[in-house]
Each structure stands twice: as C-alpha cells, then as structure tokens.
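Throughout, read-outs are computed from the coordinates displayed, never taken from laboratory work. Here the structure is a predicted model, which is why all the values come from computation and not from measurement. Cβ atoms are built from the backbone, for glycine too; each structure is taken alone.
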Structure P
Amino acid sequence: MTPKRADYQHRRDIILGVVVNQYIKNVSPVSSSCIAQEYLVDLSPATIRNILAELEHEGFLTHPHTSAGRVPTQDGYRYYVDYLMSEIQLLEEEKRCINTSYAQDIIDLENILEKTSEVLADLTHYTSIISVDGWEDRVFCRGTNYVVNYADMQDLDRMREILYALEKKERLLDIINQKLESKIKIYIGHEIASTNIEGCSLAVAKYKIHNGPSGRLAVLGPTRMDYQKVVSALEYFSSLINDLV
C-alpha cells in the first residue's frame, strides 16, 4: 500500500470509528458537519461526506431516510471490533465496587456465579449469562430488564423475542458454549445464528477456575453495545472468578 493510500485508509478508519463511537454513545445518526467540527478539523465537510458515502456504498454505514447522518451496519460494527476498537481498562473505582460486592454472602461456586452474573449486568447495563461446563441444566442470567432500555430497540415484538430466547436456556447454552478460538469472541447480529436475537450482539469469554470447572461468561446487548467496556469487563471478571474460589 502506498503512503498516500495508507493515509487515506487511515482517514476512513478514523471516520468510521467516530461514527461507531458516537452512535454507541448517543444513539443518533452522525453527520459530516459533526465529525468535522468535533474530530477532524483538518478535513472539510465535503471530504468527510465523500468518505461517508464510500463507507455507505461498501456496506459499513447506512442512514435513516429521515436523516442526513449515518449509523453503523452490522458490517461496520464487525470492522470496528476487528480493527478499530481500543483496549481500555476498568476504572479503579469500578474495580473497588466490584470487589466490594463479593465481600459478603459468598459461600460456594454457585453463590459466586450468581453474584458475578448480577454485578456484570449492573456494570455493563446489558444482560449477563454464565454457564458451567457439566452443569447442563444451570445457567446464571441477570439483567433481562435492561432489554427494555435499549434506545434503538423499542419494537415490542423484538423485545418479546429476545426475552423468550433468554428463557430458553438450552438454546443459550448452544450459543455461548461454542468452541472459542480466542479468549473472547464477539458475535454481531446474524452471526449469532438465532432468529430471536439477531438484532443483538453477544460477547463471550472463557473462564477456568483453579482446581475447578470451566465455563463461559457472556454479555448480550444491542448491536450498538459498548464493545470496549464489555470486553474489558469480561476480561476482568474471568480472572476475578479464579481468585475468589
């Protein structure tokens, strides 16, 4: 790739990253003027519009008919997760709150996993799901109430389908217990391969308890979920569980 082409690709990546981050934050289409004013003062709105048009033509962005702004597509989120997402760390205050929540009523593994599911859901504001290898009829699931708060998911029929899917524990286990090639796997939209929750994203992490069972930690949210926060939370909890047992 020539230096000029590399620079252009870098600009495209920046603009796509801005659109994804802003949409995750505000749930509102992102305009070229907003990008120019707040992020890329060295590029004109016309140049940004051209890049946005390219990204839309290539399937990474789309736009509602009533707005000139763009929103990410599932392919846009996929590219963002694979190439643009930055690693973040939980704040020390968040870690202290997490650790404090385990200070009482922790008796055995089941208590730990119930508490973990609760705290993980409260931290991310999405639905948490935890499985244990060998416990085929036991799934720890908390935060189903957050489904109704997804600002881009106000279709009641879709909400019912998601809640119904969360009640079907066997199907949940089939999804989150798939073989993971990496420590954390993110399924976006149709990649989940479940018609009930194809409008969601699912982040799954492995955990292994010292001298104990292994399993999966998962977070289910909208496709516009805060991927950076979710990945950081899953990494922290997967290591924390081992220390608690």
Structure Q
Amino acid sequence: MIYTTQKGQVSSGEAIGILLLETSVPFIPGDVANATTYQFPVRFQKVKGFSVRRALSKDPSVYDDLRQAAEDLVQQGVRAVTGDCGFMGIHQKKLAGELDVPVFLSSLLQIPLISLLIGENAKIGIITADSKSLDVDLLAAVGVADAANLVIGGLEDRQHFYRFAIEETGSLDAGEVEQEVVTVAGNMVAEHPQIRAILLECSLLPPYGAAVQAAVNLPVFDYITMINYVFAAVVKQPYSGFM
C-alpha cells in the first residue's frame, strides 16, 4: 500500500474537524469540545474572535476567519468539518460551497430528517441556548423553510446555564444545568403533546441528553448524533461475521 500526505499536514487519523468558538467554559464529557466524547479521534480548530455573542447575533463579519479555520482543518487531513454552535449554521451553505469536504456546521441540520422520521402531524421540540436568536433566517440557512412543526424552548432565562454559557464565568454546576434543561424539555412536552422528538441545538447540551430522554421518553438528537452519523459515512468500516 502507498500512502500520501498533504503539504503541511502534521498528523493523521482525525477524520472529523471541529470549529470551535473562542470561549472559556468547562467542556465536560459529552460536550462537542471534549475529545473524550468520541469513540474516534477528532481535530479541533478555534476560530479567532468568534465569540458566543457574535454567534448568537449571526455576525457575518466572522466568515473569513471561519473559512480560514476550516481550510486549516482540511489541510490537516480531516474528511468533514463541523462546528460547536448551532448558530454557525447561518454560514452553512456558503462554507459548504467553498470546501472540498462535507460541511455540517449546525445540529439544526437534522431537522428535515427528524421531521420525516416522526410524521407530518408531529412536532419537534428544540432546546436552544437562545430562543430569541433562533429565527427564520437561521432556519432557512439550514434548510428549514417551514417552522410550523417546531416548538422552541430557550435557556437564555435559566440562571445556571446563562452564567456558565453566556456570561462565561468559568464555572459549571452540571447538576443544576441538567435540571434546567430537563425542566425546559418537560414543560415543552407537557404543553405540546404532539412533540415526538427532542433536538438539543447547543453544543454544550449533549451531556444532558440522557437525562432529558429519561424525563420525556422521546428520541433525543444533538450535535453528537449528527457527528457520529457523518463519521460513519466518511469512514466506512468493513464488516466481518458469519452466516
């Protein structure tokens, strides 16, 4: 077998490249930015100056730095590029058109698939870092033309989540945040019994997905379900067994 490399590539074996906001929060297991979340190697790349607040405001001026960081990942050999904030999805179509590898910046890209899974009369409950910022422009950018089947619940008014995720205090009480996320999920399902699946928009929320599922007994999708899915597509495994 003959192997080749790209000029400037310094390591190999990291199929998924992850673009990170420039934030200062604890990245616990299950978080997109924690390498132990995955059963395979990943490669991280910070996007200079791309803060949480610039993400929530969908600041278009971050794009050049975002693209450069993504190109750096591709140069280092990744086979697909994702992100760590659902609001990066505003740049999905443009970046996907400029890179030579698959791009899947936002967990919200799963909405069309989930909609088909649950049927046209059912609803998807979306738990987001900021419900005010999850608007029609962002949904359109990730391929959602009709939001009639979406129920959106935000964490922007939840004290513990807001302090660690938005204010970036550097401290996280995971138990308190988990309870806040579970409460939002429970309230959504109680108010909208047509909800048949939950989608966690924020990359900080996958650690609480199991608790949400235990509380509402529904399928729970998040960034990690999406990343695992794409990894399985870009790194196919041979089968072995018997008949």
Test item: helix-only ellipticity at 222 nm (-39500 (n - 2.57) for each DSSP H run of 4 or more, over all residues; to 500) calculated as -9000, pick one of P, Q: Q
Computed 15.4 for Kirkwood radius over Cα pairs in Å, for residues 80-199 alone - originating structure among P, Q: Q
Label whose coordinates, when Kirkwood radius over Cα pairs in Å is calculated, return 19.3 (choices P, Q): P
Read-out Rg and Dmax of the Cα atoms in Å, for residues 32-111 alone, computed value 20.7, 61, structure in P, Q: P
With distance in nm of label points 7 Å out along Cα→Cβ at positions 64 and 224 derived as 3.8, matching label from P, Q: Q
Relative contact order in percent (Cα under 8 Å, 6 or more apart) from the coordinates reads 17; which among P, Q: P
